[in-house]
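Values in this text are rule-based calculations from the coordinates and carry no lab data. Quick caveat, the model's predicted, so the values are computed rather than measured. Cβ atoms are built from the backbone, for glycine too; each structure is taken alone.
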Structure P
């Protein structure tokens, strides 16, 4: 396969690359739509530090994900 598109994530814990999708270069728009859905997902943000779209030409897009904040805990005042 000479013409390809690749969608992968960088694991937050180890820094390893994990391939999420691989296909023909014409499917890069489908991968981009999937990437935008994944960026909105909290579980994906916890697992991956960034998501990357690439083709046989090279790097297309690189999205860094921020770690979701933990809910703030407040102390109750006793009367």
Structure Q
């Protein structure tokens, strides 16, 4: 997907796209760890960072979803 295509997406679609790309990156790093002689400690740290970022993106999606829910007017009047 090109940058111009991403600009036209809704915030929910952008977050979904981000989570998907982070998952792909995580898979690629795992394969790289198996098939290369790169430092496994660095690759493990990279995978952990990707997983942490993916979790943050999922939390962002939940926050965005919660923002769409209607506000309970009875709770605010108390």
Structure R
């Protein structure tokens, strides 16, 4: 296993620990790792809840802006 393969494996393990399962396509030429937006947003919410923020105080949305998208995270204080 090459150094790059080990780094990719570590990254995937960290994502799995967050509850994210990426699409993988590993070949001799390179490694493709892809995530769905829905899964990323859900994982962010889970991480915030684990940090002690009440789930009903968290709002996560996908916001289109010009030629890209942003993930907006709003946390209510009350």
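Things to note:
- Parent structure of the calculated result 1.9, given that distance in nm of label points 7 Å out along Cα→Cβ at positions 23 and 39 is the read-out and P, Q, R the choices: P
- Parent structure of the calculated result 37, given that relative contact order in percent (Cα under 8 Å, 6 or more apart) is the read-out and P, Q, R the choices: Q
- Structure (P, Q, R) behind the derived value -6500 of helix-only ellipticity at 222 nm (-39500 (n - 2.57) for each DSSP H run of 4 or more, over all residues; to 500): P
- Which of P, Q, R yields 14.6 [Kirkwood radius over Cα pairs in Å, calculated]: R
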